[in-house]
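In what follows, structures are represented as structure tokens.
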Structure I
Amino acid sequence: MVGRIWHGWTTPDNADVYENLLRTEIFPGIAKKNVSGYRGIQLFRRPLDGEVEFVTIMWFDSWDAVKRFAGEDYELAYVPGKAREVLSRFDERSQHYEIREQLTYG
């Protein structure tokens, strides 16, 4: 399993706009690509001094699945135009980690 981690920042005024865009357009658009080996996405949000940080973690079965989603330059961030309009800054490249252990409780 591979986790693809990305960070983006927006103003407090644009934070709800951006989150809504993720939930209603960007995340469903990613799912509609039907990438074999894509297992889902998590969204994290936190307020900071004068801005709001968003973190996404996408889950893939393998490095090949990551490349099917992102292409050979798989670290290049996927940031659609509408997202760029409301983000004040963002990671140009995503970080990728092999998931070595995953425990769940409850």
Structure II
Amino acid sequence: MDEQQETNTTPRSKIAMRFLFTLICMVLLHAVYLVIQVTTLIQYAILLLTRSASEPLRRFANRAISYSYRLMRYVTLNENTRPFPFAELPQEMESPEDPVRFD
């Protein structure tokens, strides 16, 4: 009986651990959204003042977007690899378009 009870609790404990990591990732996801919003506002301020986009800021925002995508995939159970800070920070999924156009 103890053996059957142990096998029943092990998956539940793994689910509970995944849920805890999911909660942490959800908090990180909201923080990343805030960072992306602030980055966007700063980018437009720079754009209005200098008439050109800040390339380092564009690259940073692109990495933040890739990170938020990985967080969302983990939270929604579509990916099993834990995202940063539990693993490496992901690389950019796509490079930013060049040049920036205002059509």
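Tell me which structure, out of I, II, gives -7500 once helix-only ellipticity at 222 nm (-39500 (n - 2.57) for each DSSP H run of 4 or more, over all residues; to 500) is calculated.
Structure of origin is I.
Work out relative contact order in percent (Cα under 8 Å, 6 or more apart) for each of structures I, II, then name the structure with the largest result. Walk me through the intermediate numbers first.
On the way: I: 44; II: 23.
Structure I comes out on top.
Of structures I, II, which gives 14.1, 40 when Rg and Dmax of the Cα atoms in Å is computed from the coordinates?
For Rg and Dmax of the Cα atoms in Å, the value 14.1, 40 is produced by structure I.
Thinking only about distance in nm of label points 7 Å out along Cα→Cβ at positions 46 and 62, which of I, II has the largest value?
Largest value of distance in nm of label points 7 Å out along Cα→Cβ at positions 46 and 62: I.
Starting from the value 1.00: which structure in I, II was FRET efficiency 1/(1 + (r/R0)^6) of positions 54 and 78 (r between Cβ atoms, R0 = 35 Å, to 0.05) calculated from?
I
Each value in this text was obtained by applying a stated rule to the coordinates, not by laboratory testing. If you're wondering where the values come from, they're calculated on a predicted model, not measured in any experiment. Cβ atoms are built from the backbone, for glycine too; each structure is taken alone.
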